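Following are the structures in question.
Every read-out reported here was derived from the displayed coordinates using simple, explicitly stated rules and does not represent laboratory data. All figures in this text were calculated on a predicted structure; none of them were measured in a lab. Cβ atoms are built from the backbone, for glycine too; each structure is taken alone.
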Structure 1
Amino acid sequence: MTEIRKVDQPRQHWDRLFATPGQLALISTVDNAGRVNCAAFATCVRVVHEPCQIAFTTSVERKDTYANIKANGQFVVNLPSFDRRLLEQVTICGLRFPPGVDELKKAGLTALASKVVKPPRVAECHRHFECEVVWTKEWVGRVMIVGNVVAASVDADCVDDRGFIKWEKVKPVHFCGSPYLKHDPKPPHKHMFVGCYETMSVDTPYEGPELDTLNKMVEDMEEVEL
């Protein structure tokens, strides 16, 4: 593949780089032997602004991801874009390969060394969040994993000078989940994805002290940025 220049993002830009919540993600981990695992998740959200923290859920029994995270407490969130070829590769990463199999190689994706953690980034994704586990919670056969972002990077042409996303470049994508699998008469069954990257600015049609609080917060943010 053509070499792509990644740009490390400062801490104050990590939160805005992840927006919006609920995106499709490829989450990469490694086991104690250093073997790479990469799985697709539709349940990935940014749950805390500062410090920037990201959460996702997975099956307790069926995913090597959780076993690897319990072993070393690290993972990388890689956010794919709304691109047919890349989404085809994402679906391969979602298959149930035996433990120890490198899904990146199976899917023809490229491992890129991370800056802080052991699991690699996925070069074909535009945005990457290197995380260390804060806490986990198991319930009804699933587990929620919350990670603290310790490094974030992005393709150089996907953000402006202030760290805001260029939506027409990143083209975030959502996976509709297993209920939206298209069950054709004969396999292979198809996955449904949604792309949403059109932007719109809207006013707040409200008068009251609560709006003053919002305006003050925006003014404070602008002062910090300056």
Structure 2
Amino acid sequence: MKFKTLNAALAACALLASGSALADFGVGIKAGTLGLGVEGRWNPPVPWFDIRAGYNRYDYDDDGDYAGNEYGATLAFDNYYLTGNLKFPLSPMRLTIGAYSNGNELQLQSAPDSLTYNLGGVDVSAATVGTLYGNTSFESTAPYVGIGFDFEPFGKAGINLDLGVLWQDEPIVTLGASNFDSLSPAEQAILGALLDAERADLEDDASDFKAWPVVSLTFVYNF
């Protein structure tokens, strides 16, 4: 799936490049709170406006306490985007509105040295439950709004700064236990209820991620 999103982003950049005979085209590499990425820009024959498409990808380790239990966590950023940018005359500032194809996830695995888990306020032996595995995802399409500043004094190369918010909406959490299938039906019913309570707690914690702050720097070259 990750290769498909990368190919889609590169295809978008290629489409932008095909228009460079009619208008200016730029490419850039970027880094920010959505990971590392590439971006293509097309300046259509419309004053003070451009279109940008790109792809971001990065895995960031964020181990810690989630819903009362210690997890090894990975913030896995995987998204591509298309934005329209309205520039302000005689200023580096612009307004950016767009949409992201959002594959961002928070991947969780309980800490290997855990002796007990607190599931819905109940302490349960880790030997009984096994390893907890969780995954948090978000809506597949996420709107974006922000402002940007394009510092390109010589026209050919420069730095772009973006500040905005990606609205990922409410988190979607799944949670499982490695020993679940080895338990008796009665034990499975009890553990299933406790896992549901833990999943609800994780959703509450992950709600902090629904409005994701976007800050990025892009080094751009214009053709």
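Numbers below:
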{"quantity": "Structure with the greatest value (metric mean projected area of the Cα convex hull in nm², for residues 48-167 alone, set 1, 2)", "calculated": "2"}
{"quantity": "Structure (1, 2) behind the derived value 3.8 of distance in nm of label points 7 Å out along Cα→Cβ at positions 40 and 208", "calculated": "2"}
{"quantity": "Given 1.28 for Cα Rg over 2.2 N^0.38 Å, calculated: source structure among 1, 2", "calculated": "2"}
{"quantity": "Comparison of 1, 2 by mean count of other Cβ atoms within 10 Å over residues 64-71 - largest value held by", "calculated": "1"}
